[in-house]
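A.B. asks: Take a look at these structures.
Just so it is clear, none of the values below were taken in a lab; they were calculated from the coordinates. Every value quoted in this text rests on a predicted model; they were computed, and no experiment measured them. Cβ atoms are built from the backbone, for glycine too; each structure is taken alone.
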Structure P
Amino acid sequence: MPRTGQPAVRHVAAVGRALAVLDALSDGNAELGTNEIARRTGINASTVSRLLATLVGSGLVEHVAESGRYRLGLKLLQLGNAVLARLDLRDVARPHLHELVAETGETATLSAPGDRDAITVDFVQGASSVQSVARIGRPSVGHATATGKIMLAFGAARLPSGPLKAYTKRTVTGRRRLAAELERVRRQGYAEAVGEREPDLNAIAAPVFGARGELAAIMGLQGPSARFGRDAMGAGLEPLAEHAEAVSTALGWNAES
């Protein structure tokens, strides 16, 4: 199916019903039983029971053994905190993204580490007429992008099992070779990708650390290979490292701790 750049419009009915159950539980602080949820949502009780079992299994809903009723789970709090932290991070990082673009002329990105891929949460486009692709929500594949390599080198993410996909002839698909590259990334504090996910796209990336020393985000610079070649990438490393460190410091990170 061709990509349109627009969000999908077809809904999954079961997910919609699960969200209705969560909405019912969020209406006030009371715990609700299966029949009460069914009444409030208009979903039959047997379906509500199955939905609740699934939601309890995911931690989004809790079953209260003493009453036999249900209430919202702590996983929702964790998800909400993750969103708030990400929004705060964008506020802190955005001025630095603008400065990076002004200093280098290339597109600057901010990504959040995920379980397998790093996800773009903000970017500032360069001013050149020929642009690299950047959009909110775009995943950076772990083994095939500079941002992804930072995630693997400094974060908790792990590669999926099975063969690694070759996106171009330059993609590193050998696990031993990739492990050596990630070790080099840890030593030097930055990663690069030269035509590894897209043939004509080059990028560099650096880690942003949180107050506990955890990988909080990844800052990157990317551009077309014809313009953002080895010399330009090398020139971009110093400002990228400086701005990534500045954002880390703003988040409470201390390099000496």
Structure Q
Amino acid sequence: MCGIAGWIDNNRNLMDEGGVIRKMTDTLVRRGPDAEGIYLKENVCLMHRRLIVIDPENGAQPMTIEKGGASYTIVYNGELYNTEELRDELLAFGHRFRGHSDTEVLLTAFVHWGEACIERLNGIYAFGVWNDASRTLFLARDRMGVKPLFFYSYPDGLIFGSEIKTLLANPLVRPVVDNDGLKEIFLLGPGRTGGNGLIRGVRELKPAEFLVYERKTGVKVRRYWRLKACEHTDDVGTTVEKTRCLVTDAVRLSSQIPTRNISG
């Protein structure tokens, strides 16, 4: 488990907002107790708290790749189960890797395929990529919504984070619960409606959604996947064989995922 956050403001010098950035990052310490990283330029800040599992040095975040005159920087929380398959495919396209983290594979996949990369991902994730050339931010959440991601948009920019309290650490997000928020708390709590962040103006990126933010067009949210209900027409033998293949593949993929040595 890691924690991510970001702040884009088109009319504010974030180099002068060190205190706010520190407060936002500190809210994510329990999600990532091992390391932290901050990408900071005049109008953009990406924050990461890391729980180190593999490749401590080459998997550090925020991670940046320069390609074709553009600079891409990622903050990522998750696990990719098909990391090696994606790596092999990207190697065939001529890409090279410094380490063996899934972060680098994911960022390279975005550099190569752009938004379409999420159609190739098998895993649980919430991540953001900043394109410094086009001045755009891309956010995405996994199909089942295992990894959390919240955001707050306002006329001058966007704030996002793994937790609501990360957004509340920024004074631009006021801790106001309106009537809709009260209904969520008293009628559904501790659950809530998907997409609702309880605090006025705070939204949750829903499972299988991605968000694109740019200065001129603001925030655009789209859904990239839906679970489809289909009539089951296979006979018993075919059903057994397909189930066997799915379980076998799941075991194969899970065996490739490194586990953290808690006692170490």
Structure R
Amino acid sequence: MPDADERMPLPPGLDLLWGRRERGKRGPRAGLSADAIVAAAMEVADAEGLEAVSMARVAHKLGFTTMSLYRHVASKEELLQLMWNASAQGAEDLVIEGDGWRSRLRTWAIIQRDMLDRHPWITQMPMAAPPLAPNSLHFVEHGLATFDGTGLPDADKLRIIGLLSSYTLSEARMANDAARAAAAARAAAGDGDGTSGRPAPFESLLRELLDEQTYPRLHRIAWNPAAGTVSERDEFLWGVERILDGAAALIERAREAGSG
């Protein structure tokens, strides 16, 4: 490992997470820390969405001035990085069980989706680069470990992990956006019990819009008796299985190349 003087400087936020920058030690009074700030920000985001998170909002929740937060967290962008890392708390000690690589990798994807459903604000976060926070990389390491013994090249393992993560994030984002839209529609309609203002199912809209002559295939799908009966969760798991099918084909190809 390079000496401290030779190491690449890390962007703000990552330097704090990886111990390259000292955490703030003094606040206007006891009780304020980076961990407390992150926990409060996550509570706000869980309850009200990422757009509700600001340094001022978090400071008010904690009972401090906004400026006092900057002794511990340099900016809102840094706060978001700390929140991302905290959302995967426990990843280092995660144990993924299963009978074979496919079962373990399926469990890995489900764990990721469950985390996104617990903290849907993650799907609203900007993602200009792959996550590099410690907990995120622990989780990636666990995903890679599911391929141990398969003979798959490391580069392909990482590609499959990336594909599964991108798919899981995309599906969680669509589900979260739909839930937010439904909540906004109910609020606009003044609906207290959720019975009005609810967006029509996709299949119902297709039936309303499509004529059989112009869109024969979509029309057939929309009027299929099974249309709309599959849950969003089952649709997500169907996609996971198709990605795993592709991984299985790559593993078999690697084994054939090795035996040849």
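A.B. asks: Using the calculated result 52, 25, 23 for Cα extents along the principal axes in Å, for residues 37-140 alone, pick out the matching structure from P, Q, R.
C.D. replies: Answer for the origin of the read-out: R.
A.B. asks: If Kirkwood radius over Cα pairs in Å computes to 19.7, which of P, Q, R did it come from?
C.D. replies: Label of the source structure: Q.
A.B. asks: Given a computed value of 0.70 for FRET efficiency 1/(1 + (r/R0)^6) of positions 77 and 221 (r between Cβ atoms, R0 = 41 Å, to 0.05), which structure among P, Q, R does it belong to?
C.D. replies: For FRET efficiency 1/(1 + (r/R0)^6) of positions 77 and 221 (r between Cβ atoms, R0 = 41 Å, to 0.05), the value 0.70 is produced by structure P.
A.B. asks: Turning to a different aspect of this structure: Assuming -18500 is helix-only ellipticity at 222 nm (-39500 (n - 2.57) for each DSSP H run of 4 or more, over all residues; to 500) as calculated from a single structure, say which of P, Q, R it is.
C.D. replies: R
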